[in-house]
Structure I
Amino acid sequence: MRVGLTGGIASGKSTASNELARLGVTVIDYDQLARAAIAPCTPGAASVASTFGADVLGPDGQPDRAALARLVFSSDDARLMLESIVHPLVYQAAAIEDARCPGPIVVHEIPLLAEVMDPASFDQVIVVDAPATLRVQRLVDGRGMDPLEASKRIAAQASDEQRRAIADVIWDGSGNPDNLRAQVREWMLGVK
């Protein structure tokens, strides 16, 4: 079973995917694949530098994530350019990981599933849902983000309604992490 797991930034996706992994499910994390796609000395890093300028890479060749975020969350064109570099590399890496994965369930943790992928390519889509106001607060409190910057990141993603529209299952990420973990365990009991 191929499952797409998605949700807005700071909705609880990581809590859910960590619980799935703890329960023995293979999880393919598209954020990790995106970081690897533009790691130092990769074609992705070279493309990012040639598109946005060498100043988006640090002296060690690592992408300056803060500089890239300022660019892409201030301009839809810049965001689309970055996505055109990173997404094909991520999809290729995900396909390789998916083909290697043992086990009856493989979960693809995809922050932008509603925005850039076909939900029908998964047997089931799970959305971790939490109100935007709570997610802003989590970004401010947990990641030290400026409230305006947090709101920009949320606005750049699909709306809550768009994500819910593609969901086969919705997990409530608005409570404490233990509540979300319990929902994951309950779902696992139903798919075994």
Structure II
Amino acid sequence: MPDRLLGKAIPFGVYDLSKNEAFVNVGNDHDTSVFAVESIRIWWYRMGKECYENAKKLLITADGGGSNGYRRRAWKTELAKLAEETGLQISVCHFPTGTSKWNKIEHRLFSHITMNWRGRPLITMDVIVSLIANTTTASGLRVECVSDERAYPIGAKISDDELNLVKIVKDDFHGDWNYTILP
């Protein structure tokens, strides 16, 4: 949502299906793979780690493109850093191109955020974060939201050697879209 005077807000969300809880990190720089993984990292330390203290694995469903796309080298190298840091095996299942509407986060979180702020001017980051954090549903959705003012530069290049250091186990079924990153 860019605006020359007000800047832009880039929401990246994590939705926990089993708990009907979500975390949204709202950045104001660039929607990069580093930003996407940082959003997951923040969710893990603020919400996930406490709820799943004995977890050994984390499953992420992600779109096929964008900052968390299956072709993004930075996405995979950043996830490898998160796996190493947390000790978690991180499995990723990407939705095929054009099917992101099947991702539960779209209709169980972001659609409700959109309805919640409908007709309200999104004039500051504080307003945006507040509206997202106050999004609820009849089924009990709870959302935590923070503002992220860090810089996420674009154009990072990941070499073949860097990517080869990532411990990726490809699934037998569409291994480019379904894989696990080991710590």
Structure III
Amino acid sequence: MISSFKGYKGYPFVTCLSVNEQVVHGFPSDRELLPGDIIGVDVGVVYNGYHADAARTISVGFVDKEVDRLLKTTKEALGLAISKIKEGSRLGDVSFSIEQKAKANDFEVIRNYGGHGIGENLHEDPFIKNYGSLGSGPVLLEGMVLAIEPMLVMGSCDVEVLADKWTVVTKDKKWSSHEEHTVLVTLEGSKVLAR
């Protein structure tokens, strides 16, 4: 196995580590993690010529009740999205379920970034939005492999990229949570390949 990330479009590290207001693509650094912080850990590997991608946001010790609710809602949104995946369903149904779970819990979804197809390349079509309309988008076919990755925020969904040209942060500095599994579309539903 080798890293999918190191060297990808110039990304210099094996792992993306995103702390608090950092949404995705954060650089590992000597930033001190304090009790109550959260950190998104995103990794990708190539095995036998195929990529897999997974992420999880974890807490550093005990976190504020609202932050804990953000983490739980993001995990639930991922599970709900995966439950919508099967041969013949529409990608828009997957995206819609993420947005609805977020909004029902008073969170927003990141709109500029999302999931993606994955296989011989790290990022393949289709792009998978974290918002959408029921019955829209491409039909899912058996054998497709998708990286589903809800990104939820406590404030505005507006983001910016830092001077390192990679780290995405919320403009209002409110915190963000990110979860990702690599999922195979099957006739009966889906199979999680990387979590």
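Every number in this text was worked out from the coordinates using simple rules, so none of it is lab data. Quick caveat: nothing in here was measured; it's all calculated off a predicted structure. Cβ atoms are built from the backbone, for glycine too; each structure is taken alone.
Some notes on this structure:
- Parent structure of the calculated result 1.06, given that Rg/Rh (Cα atoms, Kirkwood Rh), for residues 93-164 alone is the read-out and I, II, III the choices: I
- If you line up I, II, III by relative contact order in percent (Cα under 8 Å, 6 or more apart), the top spot, with the largest value, goes to I.
- Calculated for structures I, II, III, FRET efficiency 1/(1 + (r/R0)^6) of positions 21 and 141 (r between Cβ atoms, R0 = 30 Å, to 0.05) is largest in II.
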